Every structure is written in C-alpha cells, then in structure tokens.
Structure I
C-alpha cells in the first residue's frame with residue numbers, strides 16, 4: 001500500500017496526528033486539512049516539512065474541494081469531540097459533523113478519490129446490547145432532547161452516508177469505531193487528563209499544609225462502577241494501519257482493547273501514577289451516560305491487530321506528559337498555543 005496520496009481531515013488532532021505520522025513513516029504522501037480550532041500543530045513538529053498542510057474549516061466546501069485534488073485516499077476524522085462539548089455545544093457538533101461529511105464526500109467524488117475511510121465512534125450504539133460488543137450492534141439515539149447525543153447522531157449520519165455513497169463512488173470504503181483512545185496530548189476535555197489534572201491540583205494544595213500526606217479524597221461523577229475499555233494511542237494507530245492495509249470494502253472495524261476497566265479502577269491507576277492513594281467519593285452520573293462499554297475486537301484481530309500497552313504503563317506516560325506540560329492547558333474559552341507548521345505548496 002506504499003506510495004499513496006492521502007488526505008487526513010482533522011490531521012492535527014490527537015488521533016489524526018498519530019495517523020499522519022504513521023502514514024508518513026510508511027512512505028505515503030500526506031496532506032492534512034485542519035482549522036486548528038482543537039488541533040495542535042506541535043503534535044506534528046517531528047515530521048514538519050514531510051507533509052502538506054492546508055489550514056481551513058471542514059465546512060468550507062471550496063477548501064475541502066481543493067484538499068481532495070490529486071488524492072487517492074481520504075481519512076475523514078474532522079469532528080468536534082469531547083463529552084464536555086456534546087452537552088454545551090450540540091449545535092456546533094452537528095454543524096461540523098454533518099456539513100463536514102457532506103463537503104468531504106462531494107469533494108472526494110468530484111476529484112475521483114478511490115478510497116474513503118471514516119472515523120466513527122462507539123457512541124453510536126450508546127447502551128450496547130451485549131458486552132463485549134461487535135460491529136453489528138444496532139445504532140440508537142435513546143432521547144433526541146438530550147444534547148449528549150448530538151455527537152452520536154452526527155456519527156450515525158456519517159456512517160450511513162459513507163456506506164451508501166461508497167457503494168457507487170469508491171473502490172473501497174472503510175469505517176472504524178475508536179473505543180476510548182488515550183495518551184499524551186490527547187486534549188483537555190477527556191476523563192483521563194481531567195483525573196490527572198484534578199488529582200495533581202489536590203495533591204499540591206493539600207501537601208502545602210501536610211507535606212508527607214499520601215492519601216487524598218477524590219470525588220467523581222457517577223458510582224465508579226461504570227466501565228470502559230481504554231486503548232493507548234500507539235496500539236490504536238497500529239490497529240488503524242492494519243485496517244487500512246488489509247481491511248475489506250464496506251466493512252466496519254472496532255479499534256480498542258477488551259480489557260474492561262471500572263472508573264474506580266481507573267482512578268486507582270491514575271493515583272498510582274502519582275504514587276499516592278485515594279478515597280473515592282461518588283455522586284449522581286450525567287444523564288445519557290452508559291454503564292458498560294467494551295468492544296469485541298476479533299474482527300480486527302483477524303487482520304493481525306493485537307494491543308500490547310498495559311493501562312498502568314499508558315496512564316503513567318499520559319500523566320507524565322500532562323504534569324510536564326501544564327503551561328499548555330487552555331485558559332477559559334481559549335485554545336492551547338500552536339507551533340507554526342512548515343507548509344508545502346504543490
């Protein structure tokens with residue numbers, strides 16, 4: 001699969017930047033489209049100059065059309081992610097998701113792109129009918145009035161469009177559903193960095209009064225019995241590349257791990273990364289939350305995928321990055337600073 005010309009929308013995001021680096025290292029010519037609203041160009045500083053960068057909004061149809069010229073394969077990742085935004089900015093989530101998908105499909109078809117790869121989400125099936133959950137699980141919006149489901153709805157629309165447009169217009173259409181991908185520089189609105197930052201602040205505040213203190217009270221939202229399966233970014237990217245290399249046309253693949261972890265256990269792992277212990281305080285959960293979620297990854301495993309990073313090791317690396325980069329945390333309503341990328345004009 002070497003030597004393809006590939007567009008990655010949302011390519012300075014957490015997952016997108018890891019994918020871009022993997023594609024470049026595999027010998028592909030990569031173009032990135034991102035408006036930098038939530039992406040960060042520092043994530044690609046190690047390969048600056050080795051890819052083409054177009055700074056534009058996915059809702060700008062002319063810019064998207066330009067980005068698809070001369071492209072063999074499109075990876076469409078541009079979306080507004082982060083549970084915090086699902087509740088507070090549902091209109092923006094849908095605007096970017098739906099308009100972006102329409103623009104990318106139109107541009108890909110107009111420019112005779114042969115492969116279309118869509119990033120979907122485990123959110124599309126909400127409360128899954130069985131654990132672990134395979135790719136055939138039904139897609140559900142349980143309450144149209146709950147803003148949380150703005151993200152899931154946008155992903156569902158995107159899946160249906162990719163599959164049905166793909167029947168006619170693309171030689172190969174692939175969909176993947178990430179399951180709780182985490183790692184250094186993943187953003188600031190997700191559970192692991194939020195746990196890390198809160199615990200770090202609690203430790204600092206309380207050790208000012210008691211320097212030798214090693215046990216701290218740590219409140220969480222929900223019972224703590226809720227479960228997720230977290231996959232480290234390196235494992236996830238290896239799975240995504242395996243799908244791109246060997247995945248079959250018109251197929252959906254789960255990418256994650258089958259190590260189901262309770263939120264309480266996750267807090268304990270985060271605490272261990274600081275070498276402290278915690279007293280976990282529980283509360284009511286947010287409306288629309290899912291009690292359990294864990295993917296069946298056997299379909300991707302058949303292509304050679306096997307995650308290897310233990311949760312303790314991945315969380316340690318993630319915690320170390322966030323504590324070392326506290327200066328990058330955005331102020332209220334501001335985005336993190338970004339390094340200037342080298343632009344390659346073609």
Structure II
C-alpha cells in the first residue's frame with residue numbers, strides 16, 4: 001500500500017468522493033425537496049441575519065441624457081449601510097422592468113456604472129466596456145439597480161478595490177458567510193427599492209453579474225423567488241472543478257456545502273424560473289469541462305420541474321469575461 005503524505009491532495013480526494021446528501025433524486029416530491037433544500041442553504045449561508053429598519057436615504061439625484069440616476073443608502077442590518085445606485089431610463093411607460101447588476105472582484109460598483117476614479121479604471125473600461133453592466137441594462141430599456149457588494153469598492157477596507165479574505169474568515173468564525181451577507185443585502189435592498197420607486201415593475205426582475213457577481217446572482221436567485229431571470233456569467237461550475245480545484249477568493253467558500261449540494265444541484269431552487277448561464281471556453285478558473293457537467297445536472301433538474309426550456313448555457317469565445325451581449329440575446333429569446 002502506498003502511503004500518502006500530501007494532505008492537500010488527500011483533502012481534495014475526500015471532497016470529490018463525498019456524495020451530496022441533498023442532491024435531488026426523482027423518488028422525492030420536487031416541491032418538498034425545494035423547501036427542505038432552501039432551508040438547508042439558508043442555514044449554510046448563515047441566514048437570516050438580523051432584520052432592522054432600512055433607514056433609506058437618497059444622497060443625490062442626477063439627470064443624464066438617457067436616464068435619471070439615484071444614489072442612496074440602505075441599512076441592511078443594524079449599523080451596516082450599503083451604498084447603491086438606481087438608473088431609471090427615460091420612458092413614457094408607467095412602469096419599467098428592473099435589472100439587478102452585481103459586480104464581481106474589482107475596483108467597485110462604479111465600474112458597473114461606466115464611471116472611473118483613476119487611470120486604472122479608465123484602462124479597465126477601455127479594454128472591457130462590457131463591465132458597465134448598468135449602462136447595458138439601460139440600453140435594454142431596463143432600470144438598473146447597482147449594489148456595492150461587501151468587501152468591494154466603497155465597502156472594502158480602503159474604500160476601493162477588494163478586501164474579502166480577512167472579512168470572510170471573521171464571518172466564518174461567527175457562523176456567517178460573505179456570500180450569505182451579500183445575498184441578504186440584495187434581498188433587503190430589493191424590498192426597499194420596490195417600495196420606494198413606484199416606476200419599477202415588480203414582475204420579470206432580471207439579475208446578472210460576472211464572476212463573483214455571477215455567484216451572488218446564482219445564490220440570490222436560489223433564495224429570492226422575485227428573481228424571474230438569473231443570468232450569471234463565468235461563475236457556475238461544479239466545486240470539484242473550480243472552487244476546490246484551484247485557488248479562489250475566500251468569499252466563494254461556504255462551510256459544509258459539499259456535504260449537501262454540488263453547484264448544479266442548487267439550480268433546482270431556481271427552477272422553474274429562467275436561468276441563463278454564460279461561460280467562456282477559455283476560462284481557466286471556471287473550466288469548460290466542469291461548467292458543462294454542472295449544466296447537465298441543471299438540465300435534469302429543470303426537466304423534473306417541468307421547465308426544460310427555461311434554462312440555457314451560452315458559450316463565449318474568450319476566457320473569464322462578462323458575456324452581456326450573449327446573455328441579453330438569450331433573455332430575449334426566452335421571452336418569445
């Protein structure tokens with residue numbers, strides 16, 4: 001017998017050999033499974049957090065050529081405030097559809113607004129204009145809700161960039177998770193926005209984001225049934241091929257989740273609502289093989305839910321990239 005002294009490889013092998021206890025099988029009632037699985041996911045994410053008064057405050061309003069911009073803050077748990085922007089397109093309609101735009105690791109939510117704070121931001125948007133997700137939503141005649149994710153941008157230690165790791169460690173010590181906190185913020189902010197802005201359509205809400213923003217999109221859609229269309233980019237891939245297989249930010253990690261679910265299993269909590277996944281054929285941190293395997297699981301779950309036409313996987317020709325155009329093309333196709 002060969003002795004193994006490599007603890008990293010040993011941990012990874014044990015991880016891959018673990019059978020998720022709450023993966024759906026066709027012998028169960030799908031609706032009962034969804035209820036039980038959603039309760040377990042809430043528990044794993046460290047939710048719910050403490051509910052408090054939102055203390056909604058508008059800081060300013062700006063009129064732009066194609067939209068009105070509102071900058072505001074919301075208290076999502078006691079003494080913690082989240083800065084947000086809402087862009088509302090100029091429209092003759094009584095109500096406009098809403099898109100939630102969730103940023104991944106980067107300078108901050110201002111990139112999603114197409115705004116810059118320094119030369120690095122200018123270079124970023126010049127090379128990757130797709131990161132201005134809110135402006136892309138305006139192009140689709142949708143209002144765009146942009147939320148500063150915890151540990152990014154204004155919510156980071158320095159007020160710019162990323163500071164996830166230490167915060168994630170502290171959260172885990174307290175029985176919480178950063179991804180759970182981000183999802184909680186989105187749910188509480190959505191409560192407030194739909195109440196305060198009468199112009200917004202409450203049905204048909206789209207949520208999208210790339211990388212870490214795509215991860216937040218996915219988990220938010222699992223727990224909040226107001227999300228009618230979840231459109232994550234470069235983020236949906238089995239843990240075995242991505243989060244566990246290579247270095248990833250600590251904010252992706254949820255203690256104990258593989259005991260109960262693989263990434264694809266969670267899509268059963270989104271079904272039968274629309275789920276459109278974009279992925280890059282050259283993405284090194286969410287590899288093609290793992291993404292394809294995940295989507296095969298998703299397809300099975302959507303078939304069990306009687307909604308096989310409500311999920312889709314679209315491939316972009318690059319690597320880790322926000323494939324907004326491909327996502328919007330598919331969103332329009334699903335609505336037809």
Structure III
C-alpha cells in the first residue's frame with residue numbers, strides 16, 4: 001500500500017517501485033494511490049502522484065486485483081511488469097466487483113502503461129477510470145498511453161474506458177496484443193452478458209484513440225468507432241499464450257481461468273456451494289492442486305487426496321522465452 005489518505009496536499013513525487021515479487025495475497029497485489037473521492041474537499045480529499053515509476057515487478061496470484069493504482073498525475077510510468085492470475089478469489093471477495101486485473105486511475109498530465117503482461121481476471125483485464133479533480137493542471141497535450149502490452153484470459157470484458165469531466169486528455173491504445181476472453185461471469189452474477197467487443201468505451205467526449213492493436217478471437221475491438229473514438233490499423237490474429245519460461249509448472253496451453261483459490265461456497269452473487277470440475281486447478285494454503293475426480297464440492301484438497309492431486313510448489317519464472325511474438329514485454 002502506497003498512499004496518504006485524506007490529505008490532498010501530500011503529493012508523492014519521484015517514487016520508484018521496482019524488482020518486487022508480490023504473490024499469493026488475500027486481496028489486491030498493490031494499492032497505490034486512492035480510489036476515494038470527497039466532493040467537499042479540495043482535489044476530492046486525496047493526493048496525486050507525480051514522477052512515479054513502477055517497473056520490473058511480478059504481481060502473481062492475487063485474491064482480488066493484480067494491480068490497483070490511482071490518482072496518477074504528470075510523468076507517471078508503469079512498465080515491464082508481469083501481472084498474472086488476478087482475482088483468484090472472485091467468488092468470495094471482500095466486496096462485489098473486486099475482481100479486475102488492472103485498475104488504473106488517471107488524473108492529469110502525460111503518463112503511460114507499457115510493455116506489461118496482464119494475464120487473468122474475473123471481470124475486466126483493464127479498468128481505466130479517469131479521476132480529474134477541480135484545480136488539477138490540464139493541458140491540451142495531456143495523454144494517457146496504454147501501449148505495447150499483452151492482455152488476455154479474462155472472464156468478462158477486456159477493457160473499460162470510463163467517462164471523464166476533463167475533455168482535454170487523450171486516451172491512447174497502441175500496439176497492444178489482445179488475447180482470448182472466456183466468458184464465465186454468470187457463474188457468479190446473474191444477468192451479465194458476454195462482451196461483444198474487447199473494449200467498451202463509456203467516455204463520450206474525451207478523445208480515445210486505438211491504433212495498430214492485434215486482436216484475437218471473434219469480438220470487435222471496441223463498441224463504437226464514431227465521435228470521440230477513432231480506430232485504425234487493427235489486425236485480427238490468433239495470439240498464442242505468453243510463453244513464460246516456467247510459471248507454476250503449468251502447460252503452455254493452460255486455460256488460466258480454470259485456476260482459482262479453493263473455497264467451499266460463494267459469498268457473492270449466486271451464493272452457495274462451489275462445484276469444481278475435473279481438470280480445475282486450485283490454490284489452498286499456498287499449495288497447488290488439480291482435480292482428478294469428475295467433480296468436487298466442499299472437499300478440502302488437504303483432506304481428499306483421492307480427488308485432488310497435490311502438485312509441486314509453483315515456480316514463478318515469468319520471463320518470456322526469447323523469440324516469442326511478445327519479446328520485449330514483461331521482465
């Protein structure tokens with residue numbers, strides 16, 4: 001956690017967050033900055049970041065978001081990180097919808113999120129929510145750039161661009177690899193519908209630009225290509241999974257959405273016993289198991305070895321193999 005709550009004057013400048021190995025958390029992998037807002041206080045009551053750098057980190061196997069960051073001001077940069085298997089506790093998180101991969105709050109100035117690998121989320125892989133506050137210094141050249149990343153293996157939509165009161169900042173999505181989505185969200189929340197596009201832009205006035213992104217699967221890139229949203233150079237492609245050198249001993253073609261924290265029952269949405277299917281992976285007390293029985297409900301892996309195969313402790317070498325199409329991303 002990196003923030004000072006309820007002090008809008010406590011601007012943090014030139015903080016470096018690097019070379020960390022954050023894994024197997026009971027909540028978010030990070031909580032950098034705030035998502036709170038108090039309209040009665042200057043700047044919403046929370047401080048900004050300027051000159052923040054987050055790089056060469058591993059954020060792996062988190063119960064809720066892999067990476068949560070907000071209140072970003074000028075000259076902030078998040079790059080060359082691996083954020084894998086977020087929201088593993090999506091059925092029983094501490095609060096509804098705490099199940100994205102990356103939650104990114106942009107406030108003012110030029111900033112970027114680039115050369116990261118984001119794998120696995122229960123809902124959105126990227127939730128981009130602008131956070132402009134009264135009195136923030138905005139310029140016509142301000143841009144939030146999301147470029148040269150891999151995003152894949154979500155259970156709902158790929159990305160969501162929320163609306164903003166600041167109309168000058170441009171939101172740019174460039175040269176990203178947009179991997180497969182597997183819609184499973186109705187397993188917890190009734191009434192949800194599969195996405196028809198990888199990105200959903202709810203922002204109606206700020207310029208939003210998509211250029212030269214590669215998109216896997218049958219979805220459209222974005223829900224609209226008119227008005228403030230401009231799209232060019234999209235390439236439809238079959239994108240292989242990121243070839244990690246040794247991630248948890250898993251096969252390269254594993255469906256990352258079949259890996260969860262073990263739980264007896266869901267406490268959110270459709271509450272009740274959780275039924276696991278043959279081949280599912282679970283983490284329980286820091287150990288990895290795979291179900292060999294046809295189904296399992298309320299069988300703790302430690303107490304039912306006839307159903308659950310105990311696998312070796314996860315290895316977390318999430319560097320990418322040389323020569324992959326994603327070379328230069330991540331670590």
Subject >> Origin of the derived value 9.5 (mean projected area of the Cα convex hull in nm², for residues 63-198 alone; candidates I, II, III) >> reply: I
Subject >> Entry that produces 17.6 once mean count of other Cβ atoms within 10 Å over residues 215-222 is calculated, selected from I, II, III >> reply: III
Subject >> Label whose coordinates, when distance in nm of label points 7 Å out along Cα→Cβ at positions 55 and 319 is calculated, return 3.6 (choices I, II, III) >> reply: I
Original post:
32, 18, 7 is what came out when semi-axes √(5λ) of the Cα gyration tensor in Å, for residues 231-294 alone was calculated for one structure; which of I, II, III is it?
Top reply: I
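Read-outs throughout are calculated quantities, based only on the coordinates presented, and are distinct from any laboratory measurement. Keep in mind it's a predicted model, so treat the numbers as computed, not measured. Cβ atoms are built from the backbone, for glycine too; each structure is taken alone.
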